[in-house]
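Several structures are given next for inspection.
Values in this text are rule-based calculations from the coordinates and carry no lab data. Small disclaimer: the values here were computed from a predicted structure and weren't measured.
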Structure P
Amino acid sequence: MSLEQLNAEVRACTLCEKFLPLGPRPILQIGEHARILIAGQAPGKRTHLSGQPFDDPSGERLRDWMGLDKATFYDASKVAILPMGFCFPGSGKSGDLPPRPECAEKWRAKLLRELRAIKFTLIIGQYALAQHLPDKKGSVTDIVKSWQTHLPAAIPLPHPSPRNNIWLKKNSWFESELLPELKHRVAAVLR
C-alpha cells in the first residue's frame, strides 16, 4: 500500500467515533520525503475545527521554537506531523483529554514505516514521550532535561501550550540551552 493510500485510509477512520465529542476528523501531515517528524499528543479543539495540525497558539510557539515559518512547517515534503491520537479527544478539567489509544495501536507503526526519510524527531509532551521513549522514566521535566542524550536522532520537548508558561519560566535552561540547539538541528536537517 502506498503512503497516499494509507493516508486516505487514516483520514477516513472512524474507529473511536463513539468516544469523540466532535466526531472523527483525523489530522496529520505526512510526506514520503519529510525529514523531520513531530510526534505530538492529539489535536486540540481549534485544530479540529480548522483541520490543520497545530493551528493554534501551541503551533505558533512550536514554529518559533523550531525557527520555522508557516510555509516550511506545513510543507509535508519537509515536516511530518504524526500525533499519538489523530482526533480531538475532548476537554477535561485542566485541558484536553489524553489521546485516544486506538490511533497509535492501529495506524502509527504503519505510518512510521513509510516515513523513511526522517532524520530528526521532536517528541512533544508526556504521551509522545511515553510512546517514543518507553525506557525513560520520570517526569516530563526529567526527560526533557536529558535532551542531549537523544541527539542527533531526537529531542524531547514539553508541550508548547500556553498552559506551560509557568514551566517555561521555572526552567530557564530550556530557552537558553535547548532551543538554540533545536533550531540548529532543524535548520541542518532541512538544508
Structure Q
Amino acid sequence: MINSNKFVYPAFIQQEEEGMFCVYFPTLFPEHGWDFPLSQGTSKRIAIKNAQKDLAYSLAGFLYDNEDLPEPIPIQSNHLSKGMELIEVETSFEPYEAEIKEHLKGRHWHICYYVEEMGECIEAIGFKNDQGMWDIFYEDYPEEEEHPDDHLLFTVKFRTEAEEKFYQYVEEIILKRKKDRK
C-alpha cells in the first residue's frame, strides 16, 4: 500500500456528558477539529484505539486525494479547557491496509457551490481515474437543454483545483444561463 511508517499526531480526549470519550484532532482538521471528534469510545482505551484506526483512514485519504500528509502541529495547552486531556495518537497503515484499500474504492468528492439567493447547492462529483487524477462531473442539466452524454467537466489533481474550476464554471456558465432564462 502506502508505507509502513508510524505516524504520531496530537489530539485531545474529553469525556462528553453522555459518558462517551471523544478524541479530537484540531490541528489536523483546523476547520472542524475543535468541534467534531474523529473518534469515540465507551472508555479512554477504546476511544484511543478507535482514533488510531480513524487516523490511519484519514491520513490514507489525504494521500489518496493526492495531498501531502499534514504536519503534526502541536496543540497549545492554553487552548484547552477543563476536561480536555492532551494525548498523542500513534498509528500506521499496516494493521488496516486491506480495510483502507476497500474503503478507498468508493471514495469520491462532492463539491458544492451554494447560491444563497436561490437557497440551493449546485453540486459536482469527483471520481479518481486510472491515471490517479480526479474526473469532475456535473449532471444537473435542465431536461430541455442539449448536453453531451459524457458529463465530464474537467480533470484535476487536487481538490482545491477542482473547487476553483467548478466555482468558475458555475459563475461563468450555470448562473449566467439561469439568469438568461428569467
Structure R
Amino acid sequence: MIRLEHFERSDFNQLIEWIPDESMLITWSGSLFKFPLTTESLEWYIKNTNDLQHSDAFIYKAVDDETGEVVGHISLGNISRKNRSGRITRVLVSHSVRGKGICQSMVKAVLKIGFEDLQLHRISLGVYRTNPSAITCYEKCGFHTEGISRDTLLYQGRFYSIVEMSMLEDEYRHFTAGNYDIN
C-alpha cells in the first residue's frame, strides 16, 4: 500500500530524474512546464499549495508503506469550493514500480482526500488518448468517460487528444462500498 505525503522541495531532484526527456514531461504535465524540468519551475509549482483551508491545489508524493520509497506523484488541483469540484492532474508512477497497482492506490488515496476531507462533489481528470494503461487505471478506480477533447496538444508535428473523465461523490460512495457497477 501507499500513503500520500505533501510534495516538498526535498522531492524536486527525484521528480526531475523521473522526467528525462521532453516526451515524458509532456505526458506528465502537458504544456505546463518547459523541458528540462528545473527546481525554479517546481518552486513555482508548489507555491501556495497544500493548505486544506485555503489552497486550490494539493501536490503529493506517493510513499510505499513497506519500503519508505517514493514511488509516485499526483496532484489534486483546480479546487472550486463554491462548486465543490477539483481535478486530478500530473500523475506519475516511478518506472521501477509500474504495473503493480501503484497508480490505482494513488488515485484512490487522492479521491479519499477530495471527497471525504474536502467534501467535493465532482473530481475530473484528463488523460491523453495515447495512454491506454492510464485510462484503464482510472476506469478501475470508478471514473466515467465524459468525452474526448480533440487535438488539444501539438507536439512534434502531431496533435494529441484528451479523454475527459470524472467521478461524482455518490459514485465514489457506491464504489468505496464495494458496488463496482456505478453506471
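General observations
- Structures P, Q, R were compared on volume of the Cα convex hull per residue in Å³, for residues 61-164 alone, and the highest value belongs to Q.
- Given 12.8, 38 for Rg and Dmax of the Cα atoms in Å, for residues 13-68 alone, calculated: source structure among P, Q, R: P
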